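Trainee: Multiple structures are listed underneath, in structure tokens.
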Structure P
Amino acid sequence: MISYLPDNNSLLNEYCLFSEVNYIVSDIDGTLTKGSSPIFEQIRKKTIHLRKKRVITTVATGRPYRGAYNVIQQLGIADGTPLVLYNGGVLLEHNTGHIIRECSIAFEEVQTLLCLAGKCGAGIYVYTCDEDMSDIQSFFTSGKFCEEVWYAGNIERRTDINGNYVKPMLLREIKDKKVVSILIERRELTELIGSQIIKYLESNPKVSYTDSGSGFIEIRAVQNRKSILIEELKKRDSEKKGKILAIGDNDNDIDLFKMADISVAVANSSSTARKSADYLCRRDCAEGYLDMLMVIETAKRYWK
């Protein structure tokens, strides 16, 4: 039986566990998206309020840094806080330029996937990330931070799903770069080519993939896991004070749920994510996220 988050009809002792939360690790798409402006403003204010109660918020997302940056800033995530990009492809300290860990896809796998998708002209995005982030301001001003998106496909596109500008795919350009994520447009694949790609991915021990939720087949190195963020938080919190709460909505959040002390799925979550979580929100996306913050806020009020 699914346990819902405590609400106004719950007994006070049902909130007690949440008083021990010191870290919130959140997915972005499907979890912190799809909500009204007032909801997002409430989330921002409660996140700032909880930070004063020593509750640190961070994110584990499939987005690149540029695509996640506005959400990170809106949440007020502090400089130096570790966060995950590309679903585990990059573990990064926010605004310090320090990459803690980076996992890339071998060029041979990139070539094969490009060849397969190219048979029917399906859109394919290849994300590369330079490990030199010594000057974070250069990332936004002069482009010295080399987080790039490369695209090939029959349909001409200027930007990816996050609004990042894309470059024409040139194998000679990406050969020596670190590929941290690949997205293939699912709706543009023929049934035959789609099945060939899935067969290749399932038989390849060097990569993992997700084929649900966003209209893309998302490919990453097999060792990429969002939960490396939780491992890093536990390493930094040497005294092991407080609990880590993870909140998400999709199958790629399940490893977060397994590593966290408390796991929460928003109401719009996939069936697998719902079954894997300790608690389920009664509302979708940002509204469910706000309810989770209110539960922690209430718990902190009654238990110090």
Structure Q
Amino acid sequence: MKVISGVLGFGFALALGGVAAAEGSAVVTADWVADNLKNPKVKVFEVSVDPGVYERGHVPGAVNIRWHSELVDPVKRDIASRESLQKLLSAAGVDKDTTIVLYGDNNNWFAAWGAWVLETYGLGDRVKLLDGGRKVWEAKGLPLDTATPEAGNGSVELTPLKAAVRARLGDVLKVAEGDKGSVLLDIRSPDEFSGKIFAPEGSKELTIRAGHVPGAKNVPWSKAVNADGTLKPKEELKKLYAEAGVDGSKPVIVYCRIGERSSHTWFVLSKVLGYDVKNYDGSWTEYGNSVGVPVANLSGTVWQGK
């Protein structure tokens, strides 16, 4: 892997058609990003899970977004405020007509979370995911940079928070108690869904109860991606979710443990398949710790494995 420092050390030409080539698509390829690194209308951001990944080398010109401090409220459990995100994006040089490309490690988990957060503030189709994230970029041998981009002076304006893409505990509980107006989709692993385990090994965000929301369907997020981390073809994705009863005929609420893996599925269902989808970012750490809510547990583990 070639790592460069400071000024870009390669001469990719702008892609034919530039930003226009990405219009109408929720994802862009690594080659498209490489061809548009010097395009002033394109801004790239890395949103990775593991600390230090960005510093070891990133897509040249990419700005680092720290999901645990810049995409969330620093005091209460909530997404970042409109004001703080607008300040962050403006400082990166994002204007009202900028195309934003997000990518990260772990198959774009938190890059998708970033896309969902920006969706809640009205950026919508201007936000793209680099298909396959860091994994594909590195596998293709594309350059990495260690320099921090200079601050910009953008003029982006975010809208007030959009409730249409965010589910809250009350929305989920309504479905759990029998409302048939929406479909619940749990995208965690089968062992988490059944209650065999409370959370993936090493997780810090835990719950008192294991299992899933009654009536929820289970399609692990990872089934939507190929071995190289890229998304599967649209028709394969349609079939995958339709087999679980998610076909776009009803609104969908997706959830996981803390909302990041479900953001990946939200992106697939909403941006690729065009379904009406809300992400429940409270997810199992809120629901599984709530008093008075029903829980389906297939493994007999209700109170911390007992």
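Trainee: Supply the structure label, taken from P, Q, corresponding to mean count of other Cβ atoms within 10 Å over residues 37-44 with the calculated value 18.4. Can you show the working numbers first?
Mentor: Details: P: 14.4; Q: 18.4.
Label of the source structure: Q.
Trainee: Identify the structure, out of P, Q, from whose coordinates log10 I(q)/I(0) by the Debye sum over Cα atoms at q = 0.18, 0.21, 0.26, 0.31 Å⁻¹, for residues 53-100 alone was calculated to give -0.47, -0.64, -0.97, -1.32. Write down the numbers at each step before the final one.
Mentor: Values: P: -0.47, -0.64, -0.97, -1.32; Q: -0.66, -0.84, -1.04, -1.15.
It must be structure P, since only it matches.
Trainee: Here's a follow-up. Out of P, Q, which one gives 26.4 for mean count of other Cβ atoms within 10 Å over residues 245-252 as computed from the coordinates? Intermediate values should be presented prior to the final figure.
Mentor: Numbers: P: 26.4; Q: 16.5.
Going label by label, the one that fits is P.
Trainee: Looking at structures P, Q, which one was helix-only ellipticity at 222 nm (-39500 (n - 2.57) for each DSSP H run of 4 or more, over all residues; to 500) calculated from, given that it came out as -9500? Can you show the working numbers first?
Mentor: On the way: P: -9500; Q: -6500.
The read-out was computed on structure P.
Trainee: Identify the structure, out of P, Q, from whose coordinates relative contact order in percent (Cα under 8 Å, 6 or more apart) was calculated to give 25. Write out the running numbers ahead of the final one.
Mentor: Values: P: 25; Q: 19.
The value was obtained from structure P.
No value in this document is a laboratory result; all are computed from the given coordinates. Given the structure is predicted, the values throughout are model-derived calculations rather than measurements. Cβ atoms are built from the backbone, for glycine too; each structure is taken alone.
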